[in-house]
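*Asks:* So, here come the structures, one by one.
No lab work stands behind these numbers, since they all come straight from the coordinates. None of the values given here were measured: they were computed from a predicted structure. Cβ atoms are built from the backbone, for glycine too; each structure is taken alone.
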Structure I
Amino acid sequence: MTTLDLDTLENLCRAALEGAGATPAMARDTAAALVYAEARGIASHGASRVPFYATHLRNGRADGSAVASIARERGGAVLVDAHDGLAFPACALAIEQAIRRAGEHGVSYAGVCNSHHFGVAAYHLDAVARRGMVGLAMGNSPAAMPAHGGKRPLFGTNPIAAAFPRRDAPPLVIDLSLSEVARGKLMVAAREGREIPLGWALDAQGQPTTDPRAGLEGSMLPMGGAKGAMLALIVELLACALTGAHFGFEADSFFTEAGNRARIGQAFLVIDPGALAGQAAYLERVETLVAAMLEDSNVRLPGQRREALADGARTRGVDIPDALLADIRKLAAGKAGTA
């Protein structure tokens, strides 16, 4: 492992992505999101994604020259087209529009189509919470989980996140994948040669496995069985049917070099508390609930551990596996076609 400060890591990631064909703006937005994840201990959505993104940029699965644009809009609703680029600039535009429209209309729904992997779902809600608004984020991904009762991977792991601002305290941030664990954890385990626990994934024959590579070739298990599968279905419909994006089964895996342009979808719901009970009433209600939760000494508020890790990372930096760091440095120096 090598310890890097966050600025150094972000600059390396940005250089690697630019070297693979991303515009400076796309590389900047993507690198910032990856470092956000790394600082919060979410290595599966951090620097480990750089070689995959770079490969997709180089082989045409993502368009590094794409510029996100507004495709349709009406009142509080807006659709952003990512134009097959990496997802982060399109999501940033969607969030910017959603915040503005929620301020005007009380609520806004922003969808993104023709998109790519959007990283940690909660990352996109940071700006929403800073504006004192409530945000929900969701997105689909290439098929990894079967519908309830089925065997064929059909839905993505389809993360959902929510952010609720508080009075004089960090927001409550809830972020979860609808599989038992995020698929990126299998990717990290495979890279590091580690086994995974039983109950995370099935192999291609539908059998439980501790081999992360077999799990990546097979399917993930939904959290909560049928309930997790139904939530994944809801995300597919909200993030894809409403936006015109590809469903999970129409997008090839992100963990392979060859494949189609994913063209998946994301969706963001932003609500101004002032349009309902009012900002003061909202904040009072949130603090009343938080106080009740903390009466139990074993309760940890959602997002608390990740923010503590981020505070530490700003001072101490983060540890990056040497093999991964070597890959990123080669990409940044323009010495590798794929990782």
Structure II
Amino acid sequence: MPAPSRPTVLGRLRACAGRLVLAAGLASALGGLASTAQAQTPVRFTLDWRFEGPAALFLMGIEKGYFKAEGLDVTIDTGNGSREAIPRVASGTYDVGFGDVNSLIRFRDENPTIDLKAVMMVYDKPPFSIVGRKSRGITSDAKSLEGKKFGAPAADAAFAQWPIFKAVNKLDDSKMRLENVGFPVREPMLASGEVDAVFGFANSSYINLKSRGVPVDDIVVMLMSDYGVELYGNVIMVSPKFAAEKPEAVRGLLRAITKSVKDTVANPELGAQLVIKRNDVAKVDVELERLRMTLQQNVMTPWVKANGFGGIDKARWAKALDQIALTFTFKDKAKAGDAFTDAFLPASAERVF
């Protein structure tokens, strides 16, 4: 058989070289995919409560891929109250939590060796409220609370602010009856008339009472922020270990949350649908109303619209610390009050919407 011609040999060499280049390209692409997968930082995130309307603020980030785009694999779990998120994050069981900043301040004073901090303000105005019924003698006048019976869950962040509320409004609670009740029976007890009012988040207790058939004109909501209570509300907090070891992950997380909140403000209907996917006993119309109430009363406040989402007003923060001191004896007020840092927040221009 005659030897192959020179052009044939060269052709085979070129074809072989082409296959090698292609293989190298595929290997590089696969390696890149593997690298991307490895770069996904796992983040354990605890909510303050169940998958209800407000959870959409964070579920939107998963739906739109904002966390993934920042290299974060975020897992969101339900909580047992806005105060309970604090020990979950402080212990390192969770990297990130959504919980009450006022309870965080007290926690820092009681545990000075744990430098747990809030990194983003979500509820510029807290949903802390006292919710009662006109038919039980409750009116919009704070004095109408005197002599009444209350459902007061011990772990409730709203109840934790009662000493401030009664001090600011000069209430005599000597004849009041405060009954420690579980969260699941709080609104049912008010609906049935076993108590005259309850402590709770307005976006929870009000909506739950409505869904139980209590007439709207019989429900009285006293938002503590309308009664002289200057406190802030729920924040994003990160464990000291996570903040120290993965600061860029924290910055990426807050960028993603900012986009998530912005999209939820723009499309609360989608937000409510995302909640329903995680909570098959919830009703979309109820959670949509709860979410809209949260956005209007707690998130998109006049201050946030003017100054941007996620930060704090330092003068108001100082007033809040002074109010906490009305009923709580600080061991080190300055250290406890150093509970918020804006070091991880996105640029201010990104937080105005």
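*Asks:* Computing FRET efficiency 1/(1 + (r/R0)^6) of positions 188 and 300 (r between Cβ atoms, R0 = 25 Å, to 0.05) for each of I, II, which one ends up highest? It would help to have the intermediate numbers written out before the result.
*Replies:* On the way: I: 0.60; II: 0.20.
Across I, II, FRET efficiency 1/(1 + (r/R0)^6) of positions 188 and 300 (r between Cβ atoms, R0 = 25 Å, to 0.05) peaks for I.
*Asks:* Given that distance in nm of label points 7 Å out along Cα→Cβ at positions 84 and 324, derived from a single structure, equals 2.2, which label among I, II identifies that structure?
*Replies:* II
*Asks:* Same structure, new question: Using Cα Rg over 2.2 N^0.38 Å as the calculated read-out, with 1.27 as its value, let me know the right label among I, II.
*Replies:* Working: I: 0.97; II: 1.27.
It was calculated from structure II.
*Asks:* Here log10 I(q)/I(0) by the Debye sum over Cα atoms at q = 0.10, 0.22, 0.23 Å⁻¹, for residues 220-307 alone has been calculated and equals -0.37, -1.16, -1.17, so which of I, II was it run on? It would help to have the intermediate numbers written out before the result.
*Replies:* Working: I: -0.51, -1.08, -1.10; II: -0.37, -1.16, -1.17.
Source structure for this number: II.
*Asks:* As an exercise: helix-only ellipticity at 222 nm (-39500 (n - 2.57) for each DSSP H run of 4 or more, over all residues; to 500), calculated from one structure in I, II, equals -12000. Which structure is it?
*Replies:* Numbers: I: -12000; II: -14000.
Structure of origin is I.
*Asks:* Determine which structure produced the value 0.05 for FRET efficiency 1/(1 + (r/R0)^6) of positions 212 and 284 (r between Cβ atoms, R0 = 30 Å, to 0.05), calculated from the coordinates; the candidates are I, II. Before the final figure, lay out the partial values.
*Replies:* Values: I: 0.05; II: 0.95.
Derived from the structure labelled I.
*Asks:* Can you spot which of I, II the value 2, 9, 17, 19, 15, 13, 10, 8, 4, 2, 1, 0 was calculated from, given it is P(r) over Cα pairs in 5 Å bins from 0, in percent, for residues 68-179 alone? Could you put the intermediate results ahead of the total?
*Replies:* Numbers: I: 2, 12, 20, 21, 19, 13, 8, 4, 1, 0; II: 2, 9, 17, 19, 15, 13, 10, 8, 4, 2, 1, 0.
It must be structure II, since only it matches.
*Asks:* Comparing distance in nm of label points 7 Å out along Cα→Cβ at positions 228 and 252 across structures I, II, which is largest? It would help to have the intermediate numbers written out before the result.
*Replies:* Details: I: 2.8; II: 4.8.
Greatest value across I, II: structure II.
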